[in-house]
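Once you scroll down, you'll see the structures, which are given as structure tokens.
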Structure I
């Protein structure tokens, strides 16, 4: 009997904590070809992307160490950082709620 090969899940580096995680468990932030920086919830948006754990701590570390700015090859305004932080906090709350329910 032949065994089915298990598909490997892609791994990505979180720019905050610098640890490898499953791609699907991370949040992608993308700089589009037009230069707009935004959260990419589906992970399909074209452009230069970075991955973050859905934790505020990782986001703060990435911004403080300028890892996100370097990876996106773009400066982040204070306004944009605040917007992204609010969205990541929201994602963190959703992830916590889902883990409690399961």
Structure II
């Protein structure tokens, strides 16, 4: 059922795709699985503060899961939700389309 997202707010498409940085972060986590904020920042070529704000938005939107290991936070893309699966499929389809051009 679509209500697999519990107690979270699903963002509008405009909110989700309103930032290139946010889209870049999603793409990185969809491909990598789990990463800490420093590695996401490095791969996205964005500063730490910007990445932290995007990660907070994406976590509150239930697209990411945040794990704590002491002071270290690991972020994981939540592909087990219907929204997460749909987004992953979109990114994979888009990547296939781009590589075939």
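Sorting I, II by Kirkwood radius over Cα pairs in Å from high to low puts I first, with the largest value. Here relative contact order in percent (Cα under 8 Å, 6 or more apart) is compared for structures I, II. The highest value is that of II. Tell me which of I, II gives 2.8 when you compute distance in nm of label points 7 Å out along Cα→Cβ at positions 34 and 58. It traces back to I. Looking across I, II, the calculation of helix-only ellipticity at 222 nm (-39500 (n - 2.57) for each DSSP H run of 4 or more, over all residues; to 500) that yields -12000 traces back to I. Can you say which of I, II returns 1.9 when distance in nm of label points 7 Å out along Cα→Cβ at positions 10 and 74 is computed? This figure was derived from I. When distance in nm of label points 7 Å out along Cα→Cβ at positions 50 and 66 is calculated for each of the structures I, II, the largest result comes from II.
All of the numbers you see were taken from the coordinates with simple rules; none came from a lab. None of the values given here were measured: they were computed from a predicted structure. Cβ atoms are built from the backbone, for glycine too; each structure is taken alone.
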